[in-house]
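Below, each structure is written out as structure tokens.
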Structure 1
């Protein structure tokens, strides 16, 4: 599914979702949330990018292999 609307939305949503996941990660130290929810939001950002741009382009964004 590589529509222009999804590609455009993923371009703008990827950095916003990653910043939001860092916010949730840091906020979760004193409130509900934390590492698990922040990781889920970050993974959703990469899955959305993968749907829009393809798996090869998403792998280029990651600096290290996810299995490590």
Structure 2
């Protein structure tokens, strides 16, 4: 599962989800210490920087917050 650090999600939203309205997206905040799957930070393809990826299921208990997504 592709994830983003806090400073990265806006760029991902603008690049891949610009055609969606804010109310069609939600940002999940994940506590890595509560994951049973490994997180690997890696730079893939032509990405300008490294991004975290969860290799396995996202444990519901690891989702510690939901945030509204806005363009601001």
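Bear in mind that the values in this text are calculations on the coordinates, not laboratory data. What you see is a predicted model; the values in this text were computed from it and never measured. Cβ atoms are built from the backbone, for glycine too; each structure is taken alone.
Starting from the value -3000: which structure in 1, 2 was helix-only ellipticity at 222 nm (-39500 (n - 2.57) for each DSSP H run of 4 or more, over all residues; to 500) calculated from?
Numbers: 1: -24500; 2: -3000.
Structure of origin is 2.
Looking at structures 1, 2, which one was distance in nm of label points 7 Å out along Cα→Cβ at positions 12 and 36 calculated from, given that it came out as 2.3?
Computed on structure 2.
Can you spot which of 1, 2 the value 35 was calculated from, given it is relative contact order in percent (Cα under 8 Å, 6 or more apart)?
On the way: 1: 35; 2: 43.
Computed on structure 1.
Identify the structure, out of 1, 2, from whose coordinates mean count of other Cβ atoms within 10 Å over residues 20-27 was calculated to give 11.2.
Working: 1: 16.0; 2: 11.2.
Answer for the origin of the read-out: 2.
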